[in-house]
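Visitor: These are the structures in question, set out in turn.
Every read-out reported here was derived from the displayed coordinates using simple, explicitly stated rules and does not represent laboratory data. Here the structure is a predicted model, which is why all the values come from computation and not from measurement. Cβ atoms are built from the backbone, for glycine too; each structure is taken alone.
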Structure P
Amino acid sequence: MLGRSHRFHGYGSLRGVYQRGRSVRGPLMSLKFAQRQAGRPYRVAVVVSRKVSKSAVTRNRIRRRVYEQVRLAEKEIAPGTDLVFTAFSDQLATIEAQKLKNLVEELLKKTN
């Protein structure tokens, strides 16, 4: 579980990333990222819309799995980076953990 300092707070906090961020796309999800002050901790959000799955259980499972992979790969994230992962497929709920890890790491490498 990511700590509170690595989460976005409030609905308007993502607006800056969507307005000034750059985007990289993978086969099952995309990553929008933006830089802010280097001394601040990185922040992460995972967006899973109802289009991906009508079931809240599935959407939350996707969200938790992506957050966990980001937590495990936090050495690759520069301080002061804002990251917003957007899921496109409900396959993320059942994909093997190693494949999900590779997908997240591949998107994170494209941010550098």
Structure Q
Amino acid sequence: MSYHWIKIFETEKSFENYIQLNTFILFELKGEKICITRTEKGFYAVQDKCPHNGASLSKGFCSKNNEIVCPLHRYSFDLESGKATSGGAYTLNTYPINVKNDGVYIGIKAKWWEM
């Protein structure tokens, strides 16, 4: 799998300070809206649009089970795998986060024509 790695923060410390525990930040990178959150288990990035009815997941909340919960119909998704944990057989796109010496990067899958 080929990725475009896009720098979103200059340092890991600035990333940690900006995203408070169980809150969300919405980024639009390469035309994709991405919801980034921080839980006690780490940082996660998933698509912002709920696959059920299109609500913005960044307006939802994190559960104690490391899930993101849609604000509209309360469908929940595992932050690590993106798989639905309630509400149906939906799956979110997940995005890898890579912390390097020169910054924090998020990976966006390259389209087939970009490889």
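Visitor: Have a look at P, Q and say which one yields 1.3 for distance in nm of label points 7 Å out along Cα→Cβ at positions 57 and 97, as calculated. List each step's numbers first, then the result.
Guide: Working: P: 2.1; Q: 1.3.
Answer for the origin of the read-out: Q.
Visitor: So helix-only ellipticity at 222 nm (-39500 (n - 2.57) for each DSSP H run of 4 or more, over all residues; to 500), computed for just one structure, reads -1500; which one of P, Q is that?
Guide: Values: P: -10000; Q: -1500.
Only one of P, Q returns -1500 for helix-only ellipticity at 222 nm (-39500 (n - 2.57) for each DSSP H run of 4 or more, over all residues; to 500), namely Q.
Visitor: Tell me which structure, out of P, Q, gives 32, 21, 18 once Cα extents along the principal axes in Å, for residues 9-48 alone is calculated. If you can, show how the numbers build up before the last one.
Guide: Details: P: 32, 21, 18; Q: 26, 21, 12.
Computed on structure P.
Visitor: Where is Cα Rg over 2.2 N^0.38 Å largest, in which of P, Q?
Guide: Working: P: 0.99; Q: 1.04.
Of structures P, Q, the maximum of Cα Rg over 2.2 N^0.38 Å occurs in Q.
Visitor: Comparing FRET efficiency 1/(1 + (r/R0)^6) of positions 17 and 81 (r between Cβ atoms, R0 = 30 Å, to 0.05) across P, Q, which structure shows the greatest value?
Guide: Numbers: P: 1.00; Q: 0.65.
Between P, Q, the highest calculated value is found for P.
Visitor: Hey, relative contact order in percent (Cα under 8 Å, 6 or more apart) derived from one of P, Q reads 35; which structure? Don't skip to the answer; put the middle values down first.
Guide: Values: P: 35; Q: 28.
Derived from P, not from the others.
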